[in-house]
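*Asks:* What follows is a set of structures to go through.
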Structure I
Amino acid sequence: MMSENRRPDRNGLFQLASEQRGYFTTTQARDHGFSRALLAHHAKTGTFQRVYTGVYRFRDYPSTPREEIVAAWLALGKETAVVSHESALELWNLSDIIPDAIHLSVPRSRRHLPHLPGVKIHTTTRPLDSDNVQALEGIRVTTPPRTLLDVTEADSTPDQLGLALFQAIHRGWIDRNSLRSQAAQRGSRVARLIDEALVADFSLYQELA
C-alpha cells in the first residue's frame, strides 16, 4: 500500500482513470498519493466529481458512451463484480435496447452489498471465472455465451434474444452445441428458449450483419 504522505501523482491517476472512462476509486487515488482529505478538497473545488461512495470522476474528462456502467462497476468492486445481463449485451453490441438499469453480478457469498441507485445487482453461485468473464475495454464483462444464458434465465427474456444470438454466432462467438449443452444445465425453460432461438429464421437479421 502506498503511503498517503507521498506526493500526489495527478498524472498517474489521470492515466489510470483514462483506462476507466475518467473514473477512479478512493483506493486508486490513495495509491497515487491522494489522501481522503485531499480527495474531499478536490471534490469541493470541483476538480473531481464524487459519483458514488468511493468513486470519483475527473470533472474535465470527456463524456463517453456507457461510462455510467464503469462507474457502477467500480463502486461495486472491480475485483469481484462483473457487468452482466442486459448491460453486457449492450457492451458487446448485441442489442440496441437501452437497459432500464445497470446490471452487475457478484458471487452469492458476498455480503454487505451497497445500494446503488439505478443498478440491479444479481448474485450467483455460478462461476465468474475466466471461462465466463472477459476483459472488454478494461471492464470485466460476462462472455457472450454466459450473457445470453443469464438474460434467458432471468425473469423475462429480452425482446431481442434472436438478434443477439444471431449476431454472436455471426461474429464467431457462439458454438451452437456448446450453448445448447450449457442451456440444458439451467433447466427446461432456458433450454427450450435457447433452442427456439437457435432454429429461428435468421434471415430476418441478415441486413444487420
Structure II
Amino acid sequence: MKIIIIGCGRLGSGLAQTLSLHGHRITAVDNDAAAFERLGPGFKGQTIVGVGFDREVLLKAGIERADGLAAVTASDEVNLVAARTASQFFRVPRVVARVYDPHKAEIYWRLGLQTLTPVTWGINRIAELLTFFPLHPTLSLGRGEVDIVEAEIPPLLVGRAVQEVTAPGEVHVVAISRSSQTFLPIPGTVFQAGDLVHFAILAASADRLKALFALV
C-alpha cells in the first residue's frame, strides 16, 4: 500500500517506521525538515517538506495514487483540513486524523471522517485496564463503543457451550485460542480448560460479561 503521513513527530515518525517495516510505501510530510531525523537512517520512504494540506504538496506526495493518509500533526486544524481534502477531493480510501479536541472529533466523525482522539482513547483504555481485570482489553473499535477483550476460561465454564456466554447484541465470542491454535467457534463449541477466549462486547455491557464469568 502507498500511505501518506502528514506530520513527523513522535507518532508520525513511529507510524512511518512501522508501516515501512511491514513493506508499505511511505511518504512523510512535515513543514520542518529537521523532523525527518526521527525516521532514522534506515527509513526507505520518501520525505517532503511542506504544509500537509497544501494541494501541490499532496500531489507531490502522490495522493492521487495513495491508498491511505494519516494526518497526525500537533494541530487539529491542519489534521482535519488535510484529512478532509484527502477524503473528499482526492477520494483516498482510508483516511485518519488525530484530533485532540473531543468535540471537534465528534463533529467530524459524524461527517464521515475517521478520527482518533488521544485523550478520549486514553481515558477509555485506562478505564478498561482498571475495570476489566482479569478480562484483558486488546482493542477498542469505533469511538470506544465496542471492545475486544480476552480471558482464560474459568473452571465454572469448562464444559459449557459458547452459546451459554453469548448475549446477542452485547457479548459475542469471536475466537478461541487452544493448544497454540486459534479458531472461530460455533454456538455449540464447548469450552475446555486452558482456553483463551476472545470476546467482542459493547463497552456498556462489561458488567454483563463479568456476570457471565462470575466475576461480580
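*Asks:* Of the structures labelled I, II, which one yields 3.0 when distance in nm of label points 7 Å out along Cα→Cβ at positions 115 and 147 is computed from its coordinates?
*Replies:* On the way: I: 3.0; II: 2.3.
Of the structures listed, the value fits I.
*Asks:* With helix-only ellipticity at 222 nm (-39500 (n - 2.57) for each DSSP H run of 4 or more, over all residues; to 500) derived from the coordinates and found to be -11000, which of I, II does the value describe?
*Replies:* Structure of origin is I.
*Asks:* Any idea which of I, II comes out highest on FRET efficiency 1/(1 + (r/R0)^6) of positions 123 and 171 (r between Cβ atoms, R0 = 25 Å, to 0.05)? Write down the numbers at each step before the final one.
*Replies:* Numbers: I: 0.25; II: 0.65.
With respect to FRET efficiency 1/(1 + (r/R0)^6) of positions 123 and 171 (r between Cβ atoms, R0 = 25 Å, to 0.05), the highest-scoring structure among I, II is II.
*Asks:* One of I, II was used to compute distance in nm of label points 7 Å out along Cα→Cβ at positions 11 and 35, and the answer was 1.2. Which one was it?
*Replies:* Values: I: 2.5; II: 1.2.
So the calculation was done on II.
*Asks:* Quick check for you: by distance in nm of label points 7 Å out along Cα→Cβ at positions 27 and 163, which of I, II is greatest? Let's see the in-between values first.
*Replies:* Values: I: 3.8; II: 5.3.
Going through I, II one by one, distance in nm of label points 7 Å out along Cα→Cβ at positions 27 and 163 is largest in II.
*Asks:* For which of the structures I, II does the calculation of volume of the Cα convex hull per residue in Å³ return 134?
*Replies:* Working: I: 134; II: 144.
The value was obtained from structure I.
*Asks:* If distance in nm of label points 7 Å out along Cα→Cβ at positions 155 and 187 comes out at 1.4 when worked out from the coordinates, which of I, II was used?
*Replies:* Working through the options, I get structure I.
FYI, it's all coordinate maths here, none of it is from the lab. None of the values given here were measured: they were computed from a predicted structure. Cβ atoms are built from the backbone, for glycine too; each structure is taken alone.
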